[in-house]
Structure formats: C-alpha cells, structure tokens
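Throughout, read-outs are computed from the coordinates displayed, never taken from laboratory work. Keep in mind that what you see is a predicted model, and the values were worked out from it rather than measured. Cβ atoms are built from the backbone, for glycine too; each structure is taken alone.
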Structure 1
C-alpha cells in the first residue's frame, strides 16, 4: 500500500480485496501527518498487515534519521491489544537495525518479525550464506530482496532458495528479469509474493518488476500454484509484450489443469535452461531472438526443425528436450485461410526478414509451391536462407526493392519491426519503407501487437488487403498446446480463447 493517505490505501484495498491475502503498509510513502495515525490501520483492513518503513537506501522513501524511523515503528506497535487482528501482524526490520526492545514489544503481542535485506543495485555473490545468517531467533522470517540485472542473477537466487529449503523466507528478484519469480514464489521457496494495484496512478509499485495484483491472482492463478503445478512459459528477450500467458492460462483454467504459463525474459539461454531444469519446466514457447540459438541446446529435434533451422517449441520428455516448430503450420494455415487458397502455386511472394520466423515461413512457401524473393538488411543471411530452395534474394536497399516488382502478389513481413516492447534503435519501424504499395498486393505482417504496424498501415492506406500475425499466433499456439499436453486442442475452446497481454 503506497498511497499518500491511510484513507486512500483503505479505498484501494477494498477495491482489490478479493485478490489480496495480506497488505503491507509502506509508511514511508505516507504524507508526514498521516504517519502519526498508523496505529489503527490494521483493525480497519480486515486482513493481516505488515508494517514497513523503507529507507531510501533500500529503495524506499524515508529520508529521516533512524531515531525518527524507530519512533514511528514503536508508534505502530503501541497500545497493542489482546485481539491480534487489531495489531500489525508483521514488522519488517532490516538486518542492520538492532533495537531489541522494539522486537520484544512486537513479539509480546504476536507480531512476527520479518528480518529483511535489500540490494537495489544487484545480486550478492553468496545469497545462501546471507539467508542462513540473517535470522536472529527461530520465529523470524528472513526476507531477501535483490535486483536481478541478468538471468544469472535470477538463477543465483533460485539456487540459494533451494539450498536453504525448509527455512521460512521471502525471496524477491526485483526487476524485469525476475518477473517470473513473483509468480512462481512457491517454486522459489518464498513464503509470499508482493504485488501492487498498478492501475491506481496515485499508488505506484513498491518495487520494480511487481505484477498487477489482479493479474497475479486471476491470470496466473497464484493462489492455486503448488509444488505439483506444471510449469510452462515463453522464452524471449526483452519479452515486454506477449499475450501467450493469457491464452494458455485461460485454457488451463477452463480444463481444470493444475498448470501455469509464465513469461521468461532471459538475456542468456544457457543460464535460462539451468533455471528451467531447477523449476521443472515442462514446455517452453521460444520467441525473438532465440529460435535459432536454442537448437544447440536441444537433446533431439523434429524433422521440421532440422529442415527449417529454427525452433519455437520445447517439450520436456524422459529423454530430454525435444525441439519442434509450430510456426510453420500456424503460418500456412493462417495465410491460406486469409486468401481462401489451398496452396501457393503460381504465387510470387516477397518475404522480408531472414530470422527464425522467416525460416518457418520460407519452408512452408516452398512446400506449397510459391516463387519467393527473400530480402533482409544483412544480405548474406537472405542469401543463406534462399540457397536451399533456389529462391531469389537481396538486401533491403534500392536493388532489393526493385526486385519486388516481380514478387508482389503477396508480401510477408517477418521481422519484429514495429512490435511493442522492441527497442526502436534495434530495428527500423518499417523495414520496407522504400517500397510503394500499388494496392493490389496481399500483405501479412507476423507482428500482432500493435494490430497495425507502420508497415501494415501503409499497405492498408494504399488499398491492400492486410492481415497481422494474430491469427497465426492463435493457430501455432494450438499446435504448441498439443506438443505440451500430448492431446488435441479442445474444439469447444476455439471461440472462447484469445491472446491478451501481461
């Protein structure tokens, strides 16, 4: 609870009450006068409340002296009542704060101590040693909150939690890299997970990487996750926009499956595969930029992956990781339905891009009889992709755009250009900006969010029939569901499941 007044915090809690099991009152976020009134807050909430006054050096907003902070804590604990529901249930004290009288006052009336450590800059080298050494008495809960600047940092926290299994603790991997640690708190060995009401603009997130409370409870079904929950997810980087969790978690809920699907942003696939092993992940959707890089880490692969040279689906089998590609069939099913065709014979098609998605597209276009031109900013990649199929190729320059005149029945954009969450400095917003649409082309962009990229807007404004990647995404996800579960996607779910966003 980070609003500036106690009244506003109570309003927010009431609005989101069904999603929350506890509340943490961040006294450091309150207006100065409001801080003097915290004692009666717990009895007004109806849920257990953690009292926390976070210093600025720990990522909080309290900039006063330690004496003033201790005095506020004492005020929150004062006049404790025998009915524990009217007292703060927990007191969060940093490991370097040593005030025995305060701790004794808390314990006398059943307020438990959370002994906390915060590193807002990074992750410590030996977290397991820190976890073991922090607790000063047997009834304390140890809390370690560190910033993960890499996938390796998340792995270190996960391993530390496993090494300290059996100890009551709270583990938090702050930042975007550790977002799934908040969903999979059970698997990380954490007693609880913190979230915020992010849609309330006057109550900002208490720490980076927190998930909106409704999404944590409803989209990810946080309360239902246990040691037996099957874990699936989507691997990519930066992975700041994906609708896959909405699709799969909705399906899992409708069929009563004890499973969860989470985002796995990872800057290192080798480190992530270690995390996947530790978390017992059973299936992974692979997206930008790892569809090709993941192949050397597979134990075995489908014929399609061997031919295409790209993998978008990992399934854990008793023999290890199996890599398959559902992009190929998802793409061709979608485009053929869009064009009301059964094949691409006599079609001359331009493919923009030469990455993992383009590999699946080109494979299907060849299988279904098309004549194809492949254009890419890095020309040698276009040439390498075109060679096995004896397709035309070129760069995204004047010469390449000229070649499109003979391959313009259908134009397919396969790069992440224009995708939400992609750094605009990494890729041009419109990779074929030099091409002028005639209005007769059929145009597909594999990006689905936003619905219309700059590329598709230009094509639509010129009079072309256009389609984004949403339908393909749904179709390939259905194939992934079959890979993950070993059964066909339920027909009666088709009209009820769609992609959302995290």
Structure 2
C-alpha cells in the first residue's frame, strides 16, 4: 500500500510537470520590448525589434488586410536576454499593416503601422526625456504620449529625442516596456540616443531598436541615420559622439542634407546648441553650437529639435549665430520633457552663452511655478504649465506648423503653449551631393584625435573665458536659490 501511494505520487508529479511544462516554455518564449522603428524608407520598410528570455527563432507575421506574409531575422544575446531583429521590406506605400512577432508558435499581441503614402501632407509627434527610474514615472510619460495620440489619431510616427531611461538597465527598460508597450507596438518610432542611453552604457541603444546603421559613424553610444517622411528629409545625430560631435559626423550630416530633393530639412538630436538649462554652461553644448551651426546654415536646415535640458524653448530664426531678420535660417526647439523630471531656468546663462533676444518662446515645467517667457523676463507664472510636454508637427506642401502642448499634471488636459508657422516655396531644392556617404571606419578613428583636439582647443580658448565671466552670476544665483 505504501509503495502504491509512492508510485501514485511520482506519477502525479510527472503528470503535473508535463502539464505545466508547455506553459513555462511559452512564458520563456514570450516576446517583450517590442518596437517598430524607422529603417530606411518609411513608405516601404520597417525595423522590428523584440526580446525573449531564451534564444528562439525570429519571425514576424504581418498582413495588409488581404495578404499574409512572414519575414525572418536574427537574434543575439544581450545582457541576459536575447534581442531579435527583423527588417520588413517591399511594403506597399500608404498601407496599414498588422503584425505579430514570435518564434512561429508563440506569438505576441498584434501591432499596427501605416506606411507613408508619399504625398506632401504628414504629421508626427515629438517627445523627449521621459528618463524615469520607476514604473510610476514611466506611466506619467506614457500618459503624455497617449494624450498626443488621442488628439492626433492619424499620426503614425513618434520622434523620441532621447533619454528613454535614467540608467539604461534591464529593470528600467522593462518598466519602459510595461508603460509604453501598446504605444510602441502600434506606432513607428524614430529614436534618438540620449546621454543616458549611450554614455557609459555602451551598445544599449543599438540593441533596443532596429535602425539603418549603414552610414552611422559608430554605434557604440548611439546611431546616426536619416529618412524621408513625405516632403521632409530628417537626419538623426548622435550627440554622444566625443561628448557632442565629431568631424566625421559633421561631414556625414553635410553630405546627407545636400543629397536630398525634399523641400523641408529637419535635424533631431539629444543635446541642444541653444539652451538656458543647467547643461547649457558646459563645453560639450557650447562646442556643439560652434561646430554644428555653420553646417546647418550651409545646408539650409529649417528646424532642429533637441532634448536634454528638460524645458521647452524655441528660438527665433537664426543664422550665423544671430537673429535672421529676413527669416531665412534655422529654428532651434528644445522640446521639453514628457516625463516628470524637470529643470529650472538658468537665467545667469543670459548674455554669457545665449542672448535672451534669441528667444521666441520658453516654458519651464518645474513643479511649483511653471514659468514662461513673456518677451522681457521669465517671471510670469502659470500653474497650468506644470506637466509633461509633447510637440506636434504637420506639413502640408509649403506650410509647416509646430505646436507644443503641456499635459497638466493635475488635469490631464492638453494646453497649447506655443505655435509656429513657417511657409516656403516648394520644388526649389536641388541636391548637390551624390554617392556613398558611409563613414570609413579607419578614417573615423584616425580623425577622432583631431576632433578631440578641436574640442579641447575650444574649451581652453573660448569656453573657459566665458565660464569665468559667468562665474560671479552663477555663484550669486547658487547662493540665493541653491541652483547650479
């Protein structure tokens, strides 16, 4: 009798294990951190990425509503998990696709994206700096994006200007995924590497998104790439390259912008050449302005959008580091933060590093005051400005409209805090560069010491004297407010 009971217990245990094993195996194969990214033409391609706990096949099943397709890719181990990347090619322009990812047996929830139809009318959302460390703050950032998509449901592209997480750890990327999973599956992302996504956390950014890296100067701490959206040519810069930018990336940008026939030109990057935020007093930001602005001027770039300093600031039209009275130049937009980590204005930077006369709009989202620039000072206060910010850009032929909204922490409602309209003649841009714009790896590393020497020379001969001139104001403000 005792033996029979023992045998029965063993049989029941085996049965229990056999019954549960498929579910355990399925859980280990369950896809997570799914994203659909810009990769080449927005009309015909998408880069899909996801993770699993164990190594499996990399398969995407997708449909245009009539036909069913599958595509396979590759996987690689990354920091204890396995990253899967699949490139969807030969898509039909102007078509909505559904897709799911998995190993051919275990599948994710369904996602969607819509390919560019190639006309001159587009709209998209731009956010920056969610930079959270816990699920609650990621969810606050996700709520700002949800509001943007609620207001602009036809939008299918989100540009994220970097600092997705605070420390770029598995735990934080899992929080990001938990909060943003539905958004990431059902829109296309154009990601920009922030300093929290690249500096000191090598290769994280490149392993989180499936991007076209063929022309990128290097992928260690970010990726630079470009794409067309309607009649806009967009370039994404990696401002972690030598702390801000190298000569190789400047050459790539100039050739890239001169190779397009699109009438509108935009640049997305994390650090900003123009800011009154806390990071605007350091050599990397100031050298970025010194090195990059001449290239942007030469290439007739219309708008540059950046993050990093966690406030909203839009310049007047600038050219040659001065206000362009004729309106022919570049508008620089510090896009604000969609997250809950917000910075105060650094008024002591005025006239030392950035003339206040350059500013057309400025909104500080910091809890407690929500200051905005009224044309003469930053002392105007509106508590409705306390919240996360998103930007919406629409282009219709020769008209571009930028709108910035604060989604109130207290109300959850979107308040329009800035708008800009630019008009231009279309059909007049003629490409002046053709050929291979891929950066030679050997030349990149040979040229890096020269780029570093230029940064060091600028720091010692230009920035240092400006910083010393600003130091009394900085110390005075620090003594009064504790703000550095």
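Below is a table of values for the structure above.
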{"item": "Structures 1, 2, by mean projected area of the Cα convex hull in nm², for residues 276-339 alone: label with the highest value", "result": "1"}
{"item": "Top of 1, 2 by distance in nm of label points 7 Å out along Cα→Cβ at positions 268 and 436, largest first", "result": "1"}
{"item": "Read-out relative contact order in percent (Cα under 8 Å, 6 or more apart), computed value 9, structure in 1, 2", "result": "1"}
{"item": "Value 4.7, calculated as distance in nm of label points 7 Å out along Cα→Cβ at positions 156 and 404, assigned to which of 1, 2", "result": "1"}
{"item": "Source structure (of 1, 2) for mean count of other Cβ atoms within 10 Å over residues 44-51, computed value 18.9", "result": "1"}
{"item": "Structure responsible for 0.95, with FRET efficiency 1/(1 + (r/R0)^6) of positions 332 and 468 (r between Cβ atoms, R0 = 25 Å, to 0.05) calculated and labels 1, 2 on offer", "result": "1"}
{"item": "Per percent of Cα pairs over 31 Å apart, the highest-valued of structures 1, 2", "result": "1"}
